1. Using the calculated result 15.6 for mean count of other Cβ atoms within 10 Å over residues 50-57, pick out the matching structure from 1, 2.
2. Work out which structure the value 19 belongs to, where relative contact order in percent (Cα under 8 Å, 6 or more apart) was derived from one of 1, 2.
3. From 1, 2, which structure was mean count of other Cβ atoms within 10 Å over residues 18-25 = 22.2 calculated on?
4. If helix-only ellipticity at 222 nm (-39500 (n - 2.57) for each DSSP H run of 4 or more, over all residues; to 500) is computed to be -9000, which of 1, 2 is the source?
5. The value 66, 37, 19 for Cα extents along the principal axes in Å was derived from one model only; which of 1, 2 is it?
6. With FRET efficiency 1/(1 + (r/R0)^6) of positions 58 and 82 (r between Cβ atoms, R0 = 25 Å, to 0.05) computed per structure, which member of 1, 2 shows the largest figure?
7. Quick check on the output: 3.0 is distance in nm of label points 7 Å out along Cα→Cβ at positions 74 and 130, derived from one of 1, 2. Which one produced it?
8. When percent of Cα pairs over 15 Å apart, for residues 122-185 alone is compared over structures 1, 2, which one is greatest?
Structure 1
Amino acid sequence: MNAQAHWDRIYKEKAPDQVSWYRPHLEASLALIDQVGAGQSASIIDVGAGESTLVDDLLSRGYSNVTVLDISQAAIAVSQKRLGRAAQRVHWLVADITQAELQPDNYDIWHDRAVFHFLTAAADRRAYVRQVVNSVKLGGHVIISAFGPEGPIRCSGLEVVRYDARSLHAEFGSSFRLISSSRQMHETPFGTIQQFLYCHCVLR
């Protein structure tokens, strides 16, 4: 089963609040985006958004240039239905982030919660970083959240890579300046705890 089919199956079989990464609101992500202070016209891309409510909260905060990307058409469809008419204010992309065609120098903020740790092949991680370098503006902000050192070793039937701030930053290289990092203990809908690492970098 290819990646798109895998994730379409996950999102078709499970309700939005029945996946381990579910949160009603991505408070940590929203706080970092607000701290950037890029303004409501900032171009923001949420990579691997799934059925996340981040887009809802960004729109409610007045952000007017939001792109949502996910490999699963099923997940995108759920978010579009949830937003109703507001979905027309969002740019939607169904694509594998390692292969997507993104406009160069287009984004002020790149956000990814829980995609990068699924890239277990070094070639896929390099392709991902190339996408960031190509499509984020110089001085733009990159917010990545992945499983921390004590996080799960598998998720949704797939192996993952766990990171601390040093190893995650090393994947991105000297083109990125690390601004901050933190760890968050996420309680899943099933009552278990997962450790997430958040890193905020600037492209230079």
Structure 2
Amino acid sequence: MVPPDWSVTTIVVRSTIETLMIALAGTALAVVVSLPLGFLAASNVAPSWVAQPVKWLLGFVRSIPLIVVALLCVSAVGLGPFPGLLAIAFHSVGMLGKFYAEEFETAEQGIVNAVSGTGASWLQTLRYGLLPQSVPQVVAFTVFRLEMNFRDAAVLGLVGAGGIGYYIQLYVRGFQYEKVAVLLLVIIAVVTVLDQLTFWVRRWVR
């Protein structure tokens, strides 16, 4: 692997951007689905006959390995970044929904009751009584999940779901490890940047 072969820089940049787009779009789609499920799974928001089945559903989603989800998505919609996006979104819903629900359940109930006591509707109570308390951790969880999704998206290329992983397996099969070294260095650099982004976002939202 030494020295790295930087002749693949153009391919690396293009595939890294594709991987980032898969992670960003998959995370965004997961957030849209996870927030409502998080509310429904929170025992202080939804009745137990709703919250418990939703928690079971989120647990079922989390229990399916990401690579299996990716293989199913590739079989369903074909090769490329789109099945990778779907796999990332599906798997993230299980984790984000759980995180969001647990964060909503730790909110100060007195504030929620005070907002509800003013005559606010259920949605207004969530908007003004529950959500403001949970936003910092919700944002932190989401950014942390984005970092994880980039690493996961880099692996999904091994099963034909696009991104940088496709070139990793391509060069490994061709024993071109000096090119693999460049890809690994780029992955490390991007994950480091995302890690710093997580740190700064957590500080900003507090």
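Quick note: the coordinates plus some simple rules give every number you see, no bench work behind them. Keep in mind it's a predicted model, so treat the numbers as computed, not measured. Cβ atoms are built from the backbone, for glycine too; each structure is taken alone.
1. Matching structure: 2.
2. It traces back to 1.
3. Matching structure: 2.
4. Label of the originating structure: 1.
5. Checking each candidate, the match is 2.
6. Result for FRET efficiency 1/(1 + (r/R0)^6) of positions 58 and 82 (r between Cβ atoms, R0 = 25 Å, to 0.05) over 1, 2: largest is 1.
7. 1
8. Largest one: structure 2.
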